[in-house]
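Listed next: structures, encoded as structure tokens.
Every number here is computed from the coordinates shown, using simple stated rules; none is lab data. On a predicted model such as this, the values are computed, not experimentally measured, just so you know. Cβ atoms are built from the backbone, for glycine too; each structure is taken alone.
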Structure P
């Protein structure tokens, strides 16, 4: 799995969020609410959309652990936000970026590789900032030829 380390500045994001767990997955509902309305966001910086997850710090993660999941677009400003959409400022920082090829439903082995193989030998540890995926022009929903960027917040191991 290709990867790189990248530092980003803070990003302004606009979209929808849900609180969910892996056992109570609301991802489809989230995207069905966001995608028909994303063109209403007037100050987008690109056609890319982000799928962002916000986890609590130091929580013991289980399939029932709740977290926020967002469907968002990056914007230049927070003026003229469509009704029922929310804003979020993604903090800047250091990220490990992985290029994932394949259907989203087949991501589990890659997730395992990132956290159980790559991260322990990388010199980094996860940082308490949002995780996100950028779904760009090569993203094809749940198609095996799909491609997306997976951004994991990291910091140097002490």
Structure Q
């Protein structure tokens, strides 16, 4: 038996859906305009910048960015064309490869981060009270506990 959404749940679902899409679309547009990259590339650069020696196995990077391996491989190839990322053979697995953030890529990320963080602050956090920020984190963590238990958030 289908558990249909009541009117309040329907309004909440649609508001969440539209707000989430609008936020991501806005942030993506701003990154494209200001840094010449989509949000997906920015996230790859961030993950690499936070990794030891700015290196991650391609499979781990795919998991961290919620990308398929083929989609990540294509994105890394584009980032290599820009000189922002390079690939190295994995020393512990002859079949594996590492994605490595180059110095140029790190600088591009550092330059892009200022505008992106300002966009996140302007479009999300400035719209919420401190109590709503706590509630948003709690709601998001509850959803992730259900949808992706055990996944590291940070």
Structure R
């Protein structure tokens, strides 16, 4: 029997059981990472993951249907190139799913929404734009500058 993440992590409020009102969007006026906000981001992350998984299933189904039968070599090469691009995209999305799963784990652990470097709140706007963010914008920029400098050496 599979264990739900909510069974692994103890949470003061069962945010994963909250039904959000239609049109709810987190705001800076609320307590940061309140149960409503956590429920919102959980739903957002799960919906994102579900759409990626569904796209991947559609791609795999299409791959099985579309065997490369083009008699013309140029058409076949074009099809192979298109499928190569599609498969690379799916591989990037597979990695994205791992980041989404990590964000969901952070939600249950109570760490979601806080910078892994500074411990500061990441901010609702940044989380809306990038729900898998693990750093504040400032920490991310510092990280990228350091990374660029070390790459240039």
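What the table below lists for this structure:
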| quantity | calculated |
| --- | --- |
| Computed 36, 23, 14 for semi-axes √(5λ) of the Cα gyration tensor in Å - originating structure among P, Q, R | R |
| Entry that produces 0.35 once FRET efficiency 1/(1 + (r/R0)^6) of positions 28 and 116 (r between Cβ atoms, R0 = 25 Å, to 0.05) is calculated, selected from P, Q, R | P |
